[in-house]
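What follows are several structures.
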Structure I
Amino acid sequence: MKLRIVVDPDLCIGAASCVTIAPDTFVMNTENKAEVLDHGVADVPTYERIVEATEDEMQNIILGAQSCPTLAITIYDESGKQLYPEV
């Protein structure tokens, strides 16, 4: 399944809880803001990325997003439906 993961850098306060829970998906940049990786691949992190994820990986990514104290991470499924935060 494909997920679109978006980090709002204006909301991110650098708590890094997402990195602790899902280190293959999230990394902190030099400004102490979370960015999105593609399963830990050595690519250029970005604030928005589409990743291929298994059901288990998806659950872990959502847990990482849920750990954010400012709701800076939004996750969409491949149809564009917002999975987190729930609307």
Structure II
Amino acid sequence: MYKIRVMISGDVQDVFFRISAQDKANELGLTGWVKNLFNNAVEILAEGERDDLSVFAGWLHEGPPNATIEKISIEWEEQSEKEFTSFEIHR
């Protein structure tokens, strides 16, 4: 079990980024959350199997069709158990 913390900046707000990330995370069976930040960035915390997180991280480099990713930071961490039961959009 692994967890990633992702910070993404660029044109990532008002382009359905959060809902698209939630849909992709649910498709991959990941749990965690996504939220907009005040500096026009998006923060994501996702947990699951390493392979599924790798696919998710790859998707995050592109994002939904209307998004433009300028900078992405991904921190990986191994963990022993799940912290979340679903993947939520935080406001």
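Since every read-out is calculated from the coordinates, none of them should be taken as a lab result. Keep in mind that what you see is a predicted model, and the values were worked out from it rather than measured. Cβ atoms are built from the backbone, for glycine too; each structure is taken alone.
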From which structure (I, II) was relative contact order in percent (Cα under 8 Å, 6 or more apart) calculated, if the value obtained is 38?
I
One of I, II was used to compute percent of Cα pairs over 18 Å apart, and the result was 31. Which label is that?
I
Computing helix-only ellipticity at 222 nm (-39500 (n - 2.57) for each DSSP H run of 4 or more, over all residues; to 500) for each of I, II, the value -5500 comes from structure I
Candidates I, II; mean count of other Cβ atoms within 10 Å over residues 8-15 computed = 17.4; producing structure is II
